Structure P
Amino acid sequence: MFYHDKQLQYTVRVDTPSPVFAKMLQQAIGGVEGEIRVALQYLFQSFGARGPAKYRDMLMETGTEELGHIQMLATAVAMNLEGSPAFLKEEMAKADPLLAATLGGMEPRQFLSAGMSALAADANGVPFNGSHVYASGNIAADMYSNVAAEATGRVLACRLFEMTDDPGMKDMLRFLIARDTMHQQQWLAVIEELGGHTGTLPIPNSFDQSQELTEVSYDFFATGIDGVQPPQGRWTSGTSLDGKGEFRTRINVPMGEEPKLAPPISIGYAETQQMGESDTETVIRPQ
C-alpha cells in the first residue's frame, strides 16, 4: 500500500512563470526519459520481483520516490502556467485565454484538457505509453535497463537546466539531477553485488551457454564494403567482459541460404499469377 504527505519532496518555486518552459517540463513528466516511465518501471519490477526481498523492497522505495518527482514536476508546470511575461499579459487583455496560451507557446492541451495543469504526456503532447516500461523479471536485465533510464533522464534534466534562467526552477532541477546521480549508482551497485559483468553476463546467466552457437558468441561482425576497415575498440579484441571468451572481428558473410517460401495459400488471396508456384520457379508475367 502507499501513503502520501501533503508536502513536496523538495521545494518547487517559480520566480518568473513561463508557459514555454511548462511545455518543456512535460518531457520530464511523460516523455520516454521522464518520471512516469521510471516510477512505473521500478514499481512493476518490484511487483514482480522474486528472490531476495531486499531487491523488491529497494525497487519499491525508489519507485515511490519517483512518484514524488512526478508531483514536483506537475506542480512546476502548473506554477509556470499561472503567470506569463508582460507581452502575453497584454495579449490576454484583448484576446481569449486559448489564443493567449497559443501565443505564449504553451501546450494547448494544458489549457484545453487540464485547465492550466500538467498532462501525462511528453513535450509534444503525446500521451505516455506504457510500452516504455521494462520489467523483465530478470534482476540483472532490469538493472541495466534502469541505468539507461536514469542516464537519459539525467541528460534531459541537464538540458532543461540550461533552458531556464529561473532560480527556482534551477534549484528544483539541481535536486532532480542529484537524485539521478544516486539512482545510476544504485542500480550499478546492484549489478556489482550480483557479481559485476563477470557474474551477470551474458543475461540470463542461468541459461546453459553451451547450448548457444558459441562460435559467434564473441565475434564483432563487420558489415562494411570491401576496403572499409571495421572500427576497432575494446569490443574487437581481448577477453570478453564476462571472462568466458575472446573478442575478435569477423567479416560478416552469409552463413545461411536464400529463403524459399511455399506458394500462397488460397484463402490468403494473393494474385492468380502467384498461386501454385514456389519462389524458386520462373513466374511468367503477362505481356
Structure Q
Amino acid sequence: MIRVGNAPVSWGVYEADRPNPPFGRILDEIARAGYEGTELGPYGYLPTEAGALERELNARGLGLGSSFVALPLEDASRRAASVAHVLRVARLLATQGVGEVILADDEDPERARVAGRVETNGRAGWSDAEWREAVATIQAVAKALRDELGMHVVVHHHAGTFVETPAEIDRLLAATDADLVGLLLDTGHCVYGGGEPLDVLKRHRGRVRYLHLKDARETELRHVRTSDVSMAEAWKRGVFCPLGEGVVDFPRVIETLRGGGYTGWLIVEQDVVPDEQGRLEPDPSDSARKSRAYLRDKAGV
C-alpha cells in the first residue's frame, strides 16, 4: 500500500530551535490538503512524548513517516554520538509504528557552494579513507537500530553533501549492507545533483525503500548549471516547485514503483526559504494542495 504524505520542511521548518510556524497549524494544513501523513520534522518540532505525538496525529487522521537526521558521517570521533542521537529519534518513531530512519551527510559549505555542478567543477569528494569512515558510521547506526528496535536505515542523497551525484549514490550502495541500508530517493535532489530518478530506480531496484517527491524548475536548474549560484540562493530563487511544474516525470516514477511492488511512503516536499520578512512564496498550503491534486489526477495516487 502506497501512502502519500507531506512534511514540515515544505513550510520552511528545518531546525527546531528557531522561529517556526506552530506545529498544529502545519499538521492542520497537511491534513486539509488531502495527505495521509507527515514526517516528524526536526526532532523537537512535533511533540517528543509518544502519547502527545499520537494524540496530535490521530486528531487529524494522519500517519507518521520517518524523520531526517543529518550526521557527520565521515567523522569517526563522533560516531558514538551519532549513533546515540539517531537512537533517540528512532525510539520516538518506533512508538508510532515507523520502520526506518532517514540518514544524510551533514551539509558541507564548500560543497553547497557548487552543488548541482559538482562533476563539471571537478570538486573532490571524500577520500577513500573518509568513505570508509562514512560507511562505518552508517553501518553502526543501522546495526544499532536493527538490534534495539528492529528498524532500518534509508540514506538520503542530498545536494550540498558528499552523497549528491549519481556516482556517489552508486558507491554508497555498493559499500553498504543491502539488508541493513536502503536508499531514500529524492526526485528533486536527484535531478539537482545531475541524476535521473527513473534511472536510479531501475539501477537500484530493491534498495529504494522511501521516497521524497520533489520537482525542480528547468529554467532554475539551467541557471544552477551555468552560473556560480550557491545552493542557498538557488533555494531562495525557487528552484523547487509544485509537482508537475518541473522536469520530473512523476507518472512514470509511480508506474515504475508499482511495477516493482513498492509499498511505503511517498512524501511530497517543496524546499522553501523565507524572505527577509519571514514570508514564504509561493504559499506552502497552496503548493501542497496543487501537488496532491496533481498526484491524484496524473499518477493515480
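Things to note:
- If Cα extents along the principal axes in Å, for residues 221-268 alone is computed and equals 54, 31, 15, the structure in P, Q: P
- Structure from which 0.05 was derived, FRET efficiency 1/(1 + (r/R0)^6) of positions 117 and 197 (r between Cβ atoms, R0 = 25 Å, to 0.05), options P, Q: P
- Structures P, Q were shown, and relative contact order in percent (Cα under 8 Å, 6 or more apart) at 18 was computed from P.
- When volume of the Cα convex hull per residue in Å³ is calculated for each of structures P, Q, structure P gives the greatest result.
- helix-only ellipticity at 222 nm (-39500 (n - 2.57) for each DSSP H run of 4 or more, over all residues; to 500) from the coordinates reads -15000; which among P, Q: P
- Distance in nm of label points 7 Å out along Cα→Cβ at positions 21 and 213 derived as 2.0 - corresponding label from P, Q: Q
Bear in mind these aren't lab numbers, they're just calculated from the coordinates by the rules spelled out. Source: prediction; values computed, not measured. Cβ atoms are built from the backbone, for glycine too; each structure is taken alone.
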